[in-house]
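In structure tokens below, several structures.
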Structure 1
Amino acid sequence: MMTILIITFFFMFFLGVFSFIFSYKHLLNVLLSLEFMVLSLFVFLFFYLNFFNFEQYFSMFFLVFSVCEGVLGLSILVAMIRSHGNDYFLSYSFLQC
């Protein structure tokens with residue numbers, strides 16, 4: 001039973017990695033694929049800690065840091081849209097500010 005869950009979680013994580021690799025043109029797609037990878041890691045961590053009867057404090061810290069990462073990504077997205085008008089990577093250069 002546990003091996004099926006582990007295979008499912010790794011499949012979810014690598015699905016997020018592939019979507020991260022192949023959706024590099026828009027920042028919003030990149031952020032969504034990163035959040036999907038973080039969510040799959042959280043679910044794996046939660047089931048792993050429950051399986052071995054450990055405390056859940058580490059999963060709470062993981063959630064706090066993942067929320068901070070998501071807020072930082074969204075703030076960068078909003079700043080880029082306000083300054084350049086879209087989130088398309090190829091329409092502007094980072095050297096011209």
Structure 2
Amino acid sequence: MAGLPALNDEQMKLVQDLEIEMLSDMYTRMTNSCHTKCIPTKYKDAEIGKGEAVCIDRCVAKYWEIHERVGKKLQKMSSQDEESLKKMMAEQGEVK
């Protein structure tokens with residue numbers, strides 16, 4: 001986990017638990033969204049049809065792509081915030 005300060009075992013466990021919770025939530029949202037979009041409410045067959053399978057594949061791929069884009073954007077914003085905070089603290093240190 002690059003960029004994180006040294007964490008003790010308890011803090012690392014908390015970070016891991018939060019990550020698992022976020023991924024679980026994302027998976028649930030993706031599953032519900034893609035199911036609603038790709039599977040008709042009235043089932044005609046016991047198996048998923050080819051069109052439904054293709055729809056689900058594309059839906060999941062788009063969901064993951066957006067998830068990655070948002071993650072990268074948030075990471076970039078976070079690093080910019082850190083840099084701004086360091087700069088502001090350095091300036092305040094010079095003022096005193």
Structure 3
Amino acid sequence: MSNQAIRDEKRRLLVLKYEVKRKEYKAICKNLEMSYKIRSEYGLKLAKLPRNSSRTRIRNRCIITGRSRSILKTFRISRIMFRTLASEGNLVGIRKSSW
């Protein structure tokens with residue numbers, strides 16, 4: 001696993017850890033029925049959360065090579081590794097077609 005993939009895994013764990021807090025703070029910030037003071041206070045709390053706890057910081061990466069482009073979501077591997085593993089027969093239920 002590459003360094004970028006490890007970093008991405010750490011981000012994913014942070015997102016899970018702060019997901020409830022972040023949603024709560026955002027809901028309070030967007031609620032127009034609450035006073036401006038309370039909303040701005042929760043806006044500051046939201047800003048103090050770690051940057052990497054935001055879902056938009058996650059980047060899909062290949063879990064084998066760390067490649068960030070052309071990732072197959074169901075397997076979390078790149079198209080290149082998918083083809084290699086499928087040709088070798090290492091992916092269960094995947095077989096190269098021939099006719």
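The numbers here are math on the coordinates, done by the rules we state, and not lab data. All figures in this text were calculated on a predicted structure; none of them were measured in a lab.
When helix-only ellipticity at 222 nm (-39500 (n - 2.57) for each DSSP H run of 4 or more, over all residues; to 500) is computed for each of 1, 2, 3, which one produces -17500?
Structure 3 accounts for this read-out.
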The value 1.34 for Cα Rg over 2.2 N^0.38 Å, derived from one of 1, 2, 3, belongs to structure 1
Value 13.2, 45, calculated as Rg and Dmax of the Cα atoms in Å, for residues 47-86 alone from one of 1, 2, 3, is from structure 3
